[in-house]
1. If relative contact order in percent (Cα under 8 Å, 6 or more apart) computes to 50, which of 1, 2 did it come from?
2. With distance in nm of label points 7 Å out along Cα→Cβ at positions 48 and 72 as the yardstick, tell me which of 1, 2 scores highest.
3. Comparing 1, 2, where is distance in nm of label points 7 Å out along Cα→Cβ at positions 8 and 88 highest?
4. Upon calculation of Rg/Rh (Cα atoms, Kirkwood Rh) from the atomic coordinates, which of the structures 1, 2 produces 0.98?
Structure 1
Amino acid sequence: MTAYIIGELNVHNPERYADYTAHTPKTIADHGGKFIIRGGNPKSLEGGDTAPRFVVVEFPSMEKLMEWYHSDAYQAIIPIRQEAAEGRIVAVEGADTIPLT
């Protein structure tokens, strides 16, 4: 029943973004999450250019993911990310939650 948060980001203030990334690991671990991808150098194979930084975090369930996202600890640091970077953040259920037909 895994779920993933996927971020595709363009960081325009690396120093400020470092403030954000210093705090995210604990908030994620506190909700049973773990980083799968945390970095850059993506290679776009189809669909045009992509943002230079991708982040993928795995959670045990969509419920845990949403608890993390809406937690006071994470909500407190979202403005730092929004100040330092722009991009897209999505939540997606893992393959083990979707019947294969």
Structure 2
Amino acid sequence: MAIVDVTVVPLGTKTPSMSEEVAEVQKVLDKNSDKVTYKLTPMSTLIEGELSDLFDVIQQIHEVPFKNGVERVSTNIRLDDRRDKQVSMEDKVESVDQKL
């Protein structure tokens, strides 16, 4: 299982607020909740799942601003793909908490 930190940034919007666009992305993630787990943070969204599912979902959320009339989108992806053992988002946070 891999974990992705993803930020979708529509460029050239009418206002600086992004909450409506973020809500639309969350709806796409909800539709894919059988394939991925996700967590919204103040600056990005964390998604975990199988790598092929993650790339499929990332493409879907990248398309959201285009479907809403935006003509340019910048999507930033940071991928953590650990293959020696299964580690979830919660496992990683718990590991740090145990050391505090």
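1. Attributed to the structure labelled 1.
2. Numbers: 1: 4.2; 2: 3.6.
Result for distance in nm of label points 7 Å out along Cα→Cβ at positions 48 and 72 over 1, 2: largest is 1.
3. Values: 1: 0.4; 2: 2.5.
Max of distance in nm of label points 7 Å out along Cα→Cβ at positions 8 and 88: 2.
4. Source structure: 1.
Throughout, read-outs are computed from the coordinates displayed, never taken from laboratory work. Model, not experiment: these values are computed from the prediction. Cβ atoms are built from the backbone, for glycine too; each structure is taken alone.
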